[in-house]
Structure P
Amino acid sequence: MPRSDKPSPSRRHGHKKRSGPPPGPTEGALIIFAKAPIPGQVKTRLCPPLTPDEAASLHGSMVMDMAEQSRGVRNLDRFLACTPSSDHGFFQALAARYGVTLCEQVGDDLGQRMEHALANALRKGYRYAIVIGTDIPALSPPTYKNALSLLQTHDIVLGPTHDGGYYLIGVKQPTPELFADIPWSTDQVYALTQAKAQSLGQTVGLLEAERDIDTFADLQAFVADSQGHDKKKLSTRTTNVFQTLLQRHGSTD
């Protein structure tokens with residue numbers, strides 16, 4: 001997630017907005033960070049060869065997959081942290097269809113936004129809070145279950161990406177130092193976060209490394225990897241988007 005495009009501006013003050021069901025009696029909060037699929041504002045590193053409309057379509061499909069596939073996770077209340085606004089029709093439709101609670105992203109940069117979301121969830125009384133991005137197609141419920149399991153015995157859980165970032169971070173207490181002075185959207189994010197945790201005396205549990213989709217080469221590599229016997233289960237919607245984009249702009253051959 002921290003390697004993806006920089007988030008667009010959003011409201012920095014005021015109360016978070018909500019729709020959907022209120023938090024239930026669960027132990028943890030799963031906060032999905034997502035942008036509205038606005039052409040020219042999402043997945044810009046895929047353009048070219050993709051057009052802004054194609055990149056937005058791909059992004060929107062992956063956000064829908066995240067909202068849909070996270071429904072099967074027990075012991076986690078699900079929130080969708082929105083930008084530029086939870087009023088966007090895309091987010092309103094997701095709340096109605098998938099039962100996620102909408103809130104705003106708050107902060108000047110990605111680190112501040114993640115730290116605010118995690119701390120806010122912990123203030124609500126959750127024992128654990130997890131932030132996840134939407135750049136990894138078809139993350140399955142076992143990923144979240146593994147994250148919860150690691151948080152039983154570690155202070156922090158991280159899901160690293162192959163390009164030096166991370167797609168998931170979970171904490172049990174507010175730790176703003178983890179997000180300070182990090183050069184977001186670089187290959188140093190994961191290593192520096194690990195070093196900060198170590199300097200704070202925090203233990204870190206690691207999830208399996210994943211490939212996020214920031215460039216067209218990432219998309220090609222993901223599709224090639226997914227053709228093996230242990231391929232990830234993509235929705236029909238996202239599978240069709242991938243196939244269409246590869247047909248238009250190249251293949252994995």
Structure Q
Amino acid sequence: MNERIDDLGVKNLKIIQNKDWFCFGIDAVLLANYAKKIKKNSYVLDLGTGTGIIPILLCGKTQLKKIVGIEIQKQVCDMAKRSIAYNKLEERFEIICDDILNIEKYYPKQTFDVVVTNPPYKKQGTGMTNMSENKKISRHEITANIEDFIKTAKDMLKDKGELYMVHHPERLVDIFSSMRKYKVEPKEIRFVCSKEGEIPKLVLIKGIKNASPFLKIIPNLYIYQKNGEYTQEIKDMYEEGK
């Protein structure tokens with residue numbers, strides 16, 4: 001077992017990870033920071049929570065009432081459960097080990113104020129395939145595709161509930177098509193670039209269930225300065241709560 005305990009830099013929170021499987025990246029940090037404007041006492045659902053990085057960060061950054069993370073990989077769920085216990089978050093963070101398509105077995109439709117998700121970016125059969133099964137499930141649409149994630153979000157959100165997602169810009173047409181299909185209106189996007197002058201590598205998306213059409217484009221977020229150091233905005237995300 002190549003497990004390690006990482007300090008998240010927010011209110012002394014930690015996370016258990018295994019470097020041989022799939023460790024969280026900056027996309028999870030960006031999404032948690034993007035979604036931290038959720039309202040006090042919100043009920044939140046994280047679809048495909050992995051080791052629980054986004055819920056743990058949101059527990060530190062917000063005053064949410066409860067967050068439920070659903071994850072299909074048993075070993076990954078076990079790490080998430082141990083991270084919950086380590087951080088004493090049992091009353092605020094619940095893990096369900098199951099397919100996201102089965103969430104209705106545990107909670108009725110229209111239960112949640114907010115859904116967050118960092119879903120697999122790659123369509124099945126694309127990109128690198130010579131990787132562990134855990135990494136394949138985390139990176140490729142093997143157990144559920146983008147439409148499944150958005151339909152599930154729509155089903156579980158209350159009217160005017162909010163969806164926060166991070167994804168690759170190359171999938172924007174698929175994402176917006178599914179959002180419109182399931183009446184989760186895209187309301188805001190923000191592109192994420194490594195440096196100024198480079199094309200976006202990620203996109204942050206906010207949608208609202210049953211909202212009227214109007215899309216706001218937020219100025220680009222840059223990860224690195226020209227000298228290779230993090231920009232101040234990224235530093236602030238990592239240093240918040242220290």
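Taking mean count of other Cβ atoms within 10 Å over residues 46-53 from the coordinates of each of P, Q, which one would give 16.1?
P
40, 28, 24 is what came out when Cα extents along the principal axes in Å, for residues 78-157 alone was calculated for one structure; which of P, Q is it?
Working: P: 40, 28, 24; Q: 39, 31, 19.
Derived from the structure labelled P.
Upon calculation of helix-only ellipticity at 222 nm (-39500 (n - 2.57) for each DSSP H run of 4 or more, over all residues; to 500) from the atomic coordinates, which of the structures P, Q produces -11000? Write out the running numbers ahead of the final one.
Values: P: -11000; Q: -8000.
Answer by label: P.
Check the numbers for relative contact order in percent (Cα under 8 Å, 6 or more apart) across P, Q and tell me which is largest.
P
Rule-based calculations on the coordinates, nothing more; no lab input. Please read these numbers as outputs of a predicted model, since none were measured by experiment. Cβ atoms are built from the backbone, for glycine too; each structure is taken alone.
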